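Rule-based calculations on the coordinates, nothing more; no lab input. The model shown is predicted, which means the values in this text are computed figures rather than measured ones. Cβ atoms are built from the backbone, for glycine too; each structure is taken alone.
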Structure P
Amino acid sequence: MLHSLLVSLAVAASFLIVPVARAQGVSRDVRLIVPFAPGGTVDLLGRLLAEGLAPMANGRAIVVENRSGAGTFVAMQAVAQAPADGHTLSLASNAVLATAPVMPGTAMPIDPDKALAPVVNLIRVPIVLVGRPQAPYRTLQELVSFAKAHPGRLNIGQSGAGSLTHLLAARLGHEAGISMVEVQYRGGTPALLDVMAGNADLYFSLLPESLPHIRDGRLRPIAFSSAERNPNLPDVPLVQDVLPGFVGDTAYGLVAAAGTPPEWISFWNAAVNEFMDRPETREKMRSLLWVPVNGAAEAYRGEIARDRESWGHVIRAAGIRSGG
């Protein structure tokens with residue numbers, strides 16, 4: 001009996017030390033690639049993650065590297081081409097991982113299914129359609145009426161072919177029956193700056209990026225693309241109130257290069273979950289208006305597959321193509 005107890009304790013201990021043992025294999029600084037320009041929600045997520053994971057990296061630094069462009073594929077290609085040894089990770093837009101392979105006309109420098117290994121899902125973030133406070137419309141109904149009366153006069157920002165902002169902009173135009181000029185930006189921050197400056201009309205913005213400017217009156221919230229109203233702006237309606245079924249949120253996860261050994265995937269998955277499950281981390285994320293959705297690597301892979309199926313229906317119905 002004593003022998004069995006000792007064996008059981010030894011087995012349990014072996015599971016506890018797996019992350020520590022793997023951390024001893026961190027032999028140089030770890031690259032954490034962020035696929036957007038500095039200053040936005042995803043950049044902040046990357047920096048919080050780097051800080052939280054640093055104590056688990058065997059004394060090595062976790063260096064945030066911003067690699068924006070090509071609808072996040074600049075970053076995806078960078079991690080895919082890095083040595084598959086657990087020392088390069090990248091944040092990834094779930095929308096891009098889900099939709100790029102089913103988006104007609106998308107020139108993908110890599111096949112995300114073959115070149116990337118999902119590590120862990122991270123967060124979901126509410127999205128709100130915002131516009132200029134001086135615009136002659138306040139509601140989505142008024143916006144649609146104005147756009148129909150002035151075809152091609154309005155422009156709407158998007159952050160790259162295949163990005164969720166591109167999909168939402170194209171879907172809005174199709175389902176509302178309006179024509180708008182799409183303007184590509186390298187992230188939410190420059191798009192919002194243009195809207196506030198009066199150089200752009202509309203943008204589907206991550207709520208954390210736009211809420212301060214909504215509160216100070218520099219942006220006008222028109223409608224959420226979420227499934228439910230948001231408690232931070234309870235009077236702002238939903239897009240699906242006018243266009244039934246129109247729902248789209250955004251999520252971000254962590255990926256590595258395909259071929260990364262399973263023990264490295266397990267190590268980083270466990271490290272991220274340990275960090276994100278801390279009460280202080282979850283409170284910080286709630287204060288930033290993020291919804292934590294961390295979990296197993298396979299759960300992340302499954303969510304990408306489900307999102308691909310649902311957005312595939314939208315892409316085919318609306319005739320959406322890369323680049324418009």
Structure Q
Amino acid sequence: MKLWRLLIAACFLSSALFLSGCGPTYPKEKTKESIIRLCKKEYKLDVKVEIAGKTVAIYLPLTNLLDFTFALTPDASEKINQVILSVTRVVLSTDAKYGFYCVMAHDVRIPEIQIVIIKSVEDVRRFLLGDISRGEYGKRMLIDMRVSPQAQKERAIKDVFDKMKIEKKWQEDVMQDFFRAEPATLGDIGYWNGRFYLKDVNLKEFLAEQIASRIRISFRDERGLSGSLMLKGAKGTYVDSAGDGQERYFRVEISTEPRTLEGFNSKETSDALFSYALRVCYEVIHGYHFEDFDYVMIASLSDGRSSKVTKEDLAKYKPRKTKIEDVMVFDAF
């Protein structure tokens with residue numbers, strides 16, 4: 001939570017600074033060079049830049065990303081802020097239509113640990129125009145500190161190679177051919193061993209991940225729930241099972257464990273969990289005026305309950321007023 005708040009504050013500072021003046025126009029053909037030049041000239045930061053479709057990624061190596069408690073250092077926060085300011089200036093003053101940008105930071109002493117920040121360019125623009133509030137803007141950023149998925153994968157595979165006594169040359173060839181693919185999900189985005197692992201972010205998956213992110217961040221502040229349940233995890237995905245768009249839905253999985261003896265024996269507590277998750281889904285989907293889905297499925301992995309809410313029922317939903325039994329049909333899974 002401390003990490004999230006520090007980075008949110010840094011992002012607000014970047015936006016405020018950008019409001020102070022209009023930057024030059026940056027031709028789309030020089031997006032990479034423009035970001036690299038700004039970071040170097042104005043902040044003496046050496047970064048790498050990659051572009052996938054409408055998504056811009058910036059890699060920032062640091063020597064003091066985390067302190068001995070694994071908290072973000074003030075110096076690292078400032079440098080990440082400076083990179084965010086630079087990329088914001090470019091993507092808002094270019095003729096290219098970028099949709100998202102990602103900032104990736106590593107501590108070179110422990111490169112397996114990475115911080116990844118993903119932001120919607122349209123959200124930044126709307127915030128600067130006063131179309132969304134400061135609080136809402138903060139909720140719309142995806143900020144995650146984790147072990148690099150690619151690092152984990154390669155370390156595990158190399159252990160297998162060593163046990164099989166495969167020659168180093170063949171190890172590298174096999175790794176390159178079969179285990180260094182482009183990311184399938186936002187959670188796989190990162191930078192490892194001199195290479196970007198980047199995908200073109202789309203709004204559907206961004207909203208699904210944002211729903212899960214909001215649940216993880218705000219759960220402890222939810223009265224009536226945090227006292228009874230401890231959140232173990234939340235995952236959001238956008239599913240297009242038919243492949244042709246005939247069945248499209250958000251799936252939100254929540255895992256909790258009881259703090260009290262009653263735990264999930266209390267239907268009231270379980271209902272409160274679903275009501276809370278539905279409210280978060282509504283806030284995100286409604287906030288973006290998103291229509292490209294048929295229903296939302298919420299699943300509690302801890303007590304085996306799941307429920308669907310159609311797009312039509314979600315549109316009629318009123319947070320903290322609508323009873324869940326009026327919009328939810330529960331199934332077992």
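Below, the figures for the structure above:
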read-out: Comparison of P, Q - label where relative contact order in percent (Cα under 8 Å, 6 or more apart) is highest; value: P
read-out: Origin of the value 3.9, where distance in nm of label points 7 Å out along Cα→Cβ at positions 177 and 193 was derived from one of P, Q; value: P
read-out: Which of P, Q leads on mean projected area of the Cα convex hull in nm², largest value; value: Q
read-out: Comparison of P, Q - label where mean count of other Cβ atoms within 10 Å over residues 33-40 is highest; value: P
read-out: Structures P, Q, by distance in nm of label points 7 Å out along Cα→Cβ at positions 113 and 169: label with the highest value; value: Q
read-out: Structure responsible for 42, 33, 29, with Cα extents along the principal axes in Å, for residues 145-256 alone calculated and labels P, Q on offer; value: P
read-out: Parent structure of the calculated result 1.1, given that distance in nm of label points 7 Å out along Cα→Cβ at positions 41 and 225 is the read-out and P, Q the choices; value: P
